[in-house]
Structure P
Amino acid sequence: MEIFGIAVFGATLLGVVIGIIIILLLGSLVVHLAAKLSGVKNATFGKAITICIASIVIEILIGLVFSLVPVLGTIAGFLIGLLLTLLIIKNIYNTGWGRAFVVWIMQWVVLIIAGLILAVLGGILVL
C-alpha cells in the first residue's frame, strides 16, 4: 500500500509541475502577443517568459507581505505589485512607462478576448 501512495503522490506532483509549465507558457504567449500588439520592437517569447516568472514571484511576495494588513494592505499590495510589474515590463523590453502600461492593458484585453472565445466554444460544445 505504501508504494501505491508514493506513486499517487509522484503522479500528482508531476501533474502540478506540468500544469505550472503550461500556465507559464500560455501566460507568456499572452504577454508576447500584447507586446507585439503594443508595438514593442524587441519583443521575444523568451523575454515574455522572463516577465511572467519575475511578475509572479514579485506579486506573490508583495501579496504575502501586504495581506497582513486588512483592506488597505490589499489595495497597497495591488498598487505596488502593479508598479513593480510595469517596472519589470519596462526594463525587460527596454521601453518607456507608457508603452509598459499599454502592454499591461493589452495583456488583459487579450486574456478577456481569449476567455470569451473559450466560453463561446465551451457553450457550443455543450449544445
Structure Q
Amino acid sequence: MAGTQPIHLVVITPERQVLDERTDAVVIPAHDGELGVLKDRSALMCELGIGQLRYGTPGQARRLFIDGGFAQVYDNTVTVLTNRALAAEEIKAETIRAFEGEVEKHTGTDAAARTAREAAQRRLSVVRGLQGA
C-alpha cells in the first residue's frame, strides 16, 4: 500500500524517468561510500559514484545500476539524477557485452585513458554483480 511506505524514490536519467515508487528504505551509492535513507532523514545532497542503488522492504530488496550523478534527500523524498540507470532485471548477456566493449575501447596509457578504463571496469563489475540479482 502506497500510504504505508514513507519514502518516495525517483530516479531520472537524461532520457527518461526510470523509477517513481514508494519504499521503506533506500541505500544510495555516494561517491565516498553507501548512504542509507530511512523515514525522516535530514535533508542532504550528495555526489553519486558508480554502484548499486538498493531499495525496498526488509527481505525484498530491489536493485538498480547507477552511473554517477547526484542525489537529494528532502522531506522523505529521494531524487536521483544519473547519466545511466538499469534495473537488475534489465541486465542481460548483451548488456554485459556492451559494458565489456566499453572497457576494451580504452586502450591508451596516459592518465586520462587509465582513468576512463578504471571507471569502465567499475561499471562492468557492478553490472556483472547485478546480473541475475
Checklist outcome for this item: Matching 1.9 (distance in nm of label points 7 Å out along Cα→Cβ at positions 8 and 40, computed) against labels P, Q points to structure Q
Item to check | Comparison of P, Q - label where distance in nm of label points 7 Å out along Cα→Cβ at positions 56 and 104 is highest | outcome: Q
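I have 51, 29, 26 for Cα extents along the principal axes in Å, calculated from one of the structures P, Q. Which structure is it? Mind showing how you got there, number by number?
On the way: P: 58, 43, 30; Q: 51, 29, 26.
Source structure: Q.
A value of 26 was computed for relative contact order in percent (Cα under 8 Å, 6 or more apart); which of P, Q is the source structure? Walk me through the numbers on the way to the answer.
On the way: P: 26; Q: 21.
Here the read-out was taken from P.
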Checklist outcome for this item: From the coordinates of one of P, Q, helix-only ellipticity at 222 nm (-39500 (n - 2.57) for each DSSP H run of 4 or more, over all residues; to 500) came out at -8000; that one is structure Q
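Kindly point out which one of P, Q the value 21.2 was derived from, the read-out being mean count of other Cβ atoms within 10 Å over residues 64-71.
Values: P: 10.8; Q: 21.2.
Corresponding structure: Q.
Supply the structure label, taken from P, Q, corresponding to mean count of other Cβ atoms within 10 Å over residues 16-23 with the calculated value 14.4.
Working: P: 10.4; Q: 14.4.
Traced to structure Q.
Read the figures in this text as sums done on the coordinates, not as results from a lab. Computed from a predicted structure; not experimentally measured. Cβ atoms are built from the backbone, for glycine too; each structure is taken alone.
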